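Nothing in this text is a laboratory measurement; each read-out follows from the coordinates by a stated rule. On a predicted model such as this, the values are computed, not experimentally measured, just so you know. Cβ atoms are built from the backbone, for glycine too; each structure is taken alone.
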Structure I
Amino acid sequence: MRTNSHTKPALCLSVALLTAAYANVQAAETFKVCADPLNPPYSDKQGHGFENKIAELFAKQLGQTLEYTWFPQRMGFINNTLKAEVDNQEGVYKCDVVMGVPAGFDMTATTIPYYHSSYVLLIAKGRGWDKITDASQLANLPLEKQESLKIAMFDQGPGATWLQYIGLLAQGIPYQTMSGDSENNTAMQIDKDIKAKKIDMVVLWGPLAGHVISKSPKNTYTSVLMPSGLPGMKFDFSMAMGVRFPDKERKNQLDGLIEKNREQIQAILSKYNMPLLPIPKPEKPKDD
């Protein structure tokens, strides 16, 4: 076909529109999730995580095919997944939903929360700490007993702040929040180290504690909620789903799915041994 300088822009525009139309159709047929391939209890390639299960539920209800973009949960996760365009195709992204982010997360728009959990003090039984029923008891132990503590926490997190607050930071054994290890996530490593008696207890985010509990026989651990209301420390958080900031339509769709499936989501989460607390009501905006 012969073209001239006037028809070329129109032809380019037509191609661009067709490409965009195909991308939109493809997006409508797939539920595209950004996830870590080895991040129990959240997600893995086998679909065992609770985020996998909830994504399966949503995709089924939407009549869409579930599709994953896999990338380790570490620095750059959002930029390499949710915000990453496919082969530099403008407006076509690798994936559209991150199934678990803190409510109000600053790198994505967030849905309404779908669960609320807390850090816990997870204690291995039978190692001399069975009388601990409240985290604050550690601060009042005899000095000799305190010095024998083998307590783990994240290197950056409220557990480290709390240990410093009660004067036991020197007894803390730090773990990286994001290890970048392709064979172990932090919960998996802590599970191994507790069993090897390298540590006896850990201040751990609820879902991760649930994973550790699930890897041992019943009554292996005591799980104590971390105290709320301490100055400068927060241990309980609401979790939501993340989408790109301009994607209001998808956010609204996910909000509707969360509301519709509250009971089913709760049933899924309840199988993962995590502490589940009531989701706080959103604060009403203050009058000017």
Structure II
Amino acid sequence: MVNDYFLQNVDFEKFHGLGNDYILINNLKWKIPENKMGNLAKILCQPHFSIGADGLILVCPAKEKDLSMRIFNPDGSEAEMCGNGIRCFSKYIYENDICKKLKIEVETLKRIVNAELKVMDDIVESVKIDMGAPILSCDEIPVINEGLNDKCVNETIVAIDKIFKFTAVSMGNPHAIIFTENLPNNEELNRYGATISSNSMFPKKINVEFVKVQSQNEATLRVFERGVGITNSCGTGTCAAVVAGSITGMFKKDQSVTVHNDGGDLIITYTGETVFMEGPATRVFRGTIDEIKL
């Protein structure tokens, strides 16, 4: 076919941030066309038939800062931001000598993200991310709110046979935070998460986090991500959960909160103005794609 586009002998690396796994490709080198990026993600992220992952991350040139991160979901849609993904991105670019800085500025679709790398023996041990200010305005998240409130705090939503209260927060991508005494099992998370995520209140769909608070410094979270499904963790969702908890009085500002995701722990601090996230990123393996047709 005339429109076929082939990639051959493409080197990639597989990473995970607390079980949230990504394929990373240096697009400074491969220059994959814009209109092929989403399809590449759909092909490579398939479990069993390909590499399999929660997303594809491309290292791209920046307009003003150090580099740009593009991230695509397994369904081919592009995400605005990803907290776990940017930690993986930071480790990848440092250890591959693409950007050998301990403090980097990364352009995403939504905002500039600042990352601080903790390095030992030239290996990135953890990454602290300044995630910036949360977005709380319904119009900007976006959420269609029929009430007069500019913010969605403890709003009601009906999903199948249950009524939930959610607080909406965007950390560059939208999240509906639901505080609960009983975390859902996988079947419940899939069922209610998918229903809430695609509700007409959310014109760009939404990530859904169910959160159980143990104390002012500890919580447990389970997540259903739009375009993906259940994932082991979500960096932006964990940040959004701490912001929502601070707004509703469950957490205190300027105090770190350890949040247990299915894949491990993240440490989140919300100052009242900006959010800091700290956690690990792990390389799983390196490989080469012999040939792929897009």
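If you work out relative contact order in percent (Cα under 8 Å, 6 or more apart) for I, II, which one comes out largest?
Sorting by relative contact order in percent (Cα under 8 Å, 6 or more apart) in descending order puts I first.
Ranked by mean count of other Cβ atoms within 10 Å over residues 42-49, which of I, II sits at the highest value?
I
Suppose you compute FRET efficiency 1/(1 + (r/R0)^6) of positions 90 and 138 (r between Cβ atoms, R0 = 35 Å, to 0.05) for every structure in I, II: which one lands on 0.05?
Considering all the candidates, the number was obtained from I.
Assign the value 2.5, calculated as distance in nm of label points 7 Å out along Cα→Cβ at positions 122 and 258, to the correct structure from I, II.
Answer by label: I.
To which of I, II does the computed value 44, 19, 18 (semi-axes √(5λ) of the Cα gyration tensor in Å) belong?
Checking each candidate, the match is I.
Assign the value -5000, calculated as helix-only ellipticity at 222 nm (-39500 (n - 2.57) for each DSSP H run of 4 or more, over all residues; to 500), to the correct structure from I, II.
Answer for the origin of the read-out: II.
I, II: which one has mean count of other Cβ atoms within 10 Å over residues 74-81, as calculated, at 18.0?
It was calculated from structure II.
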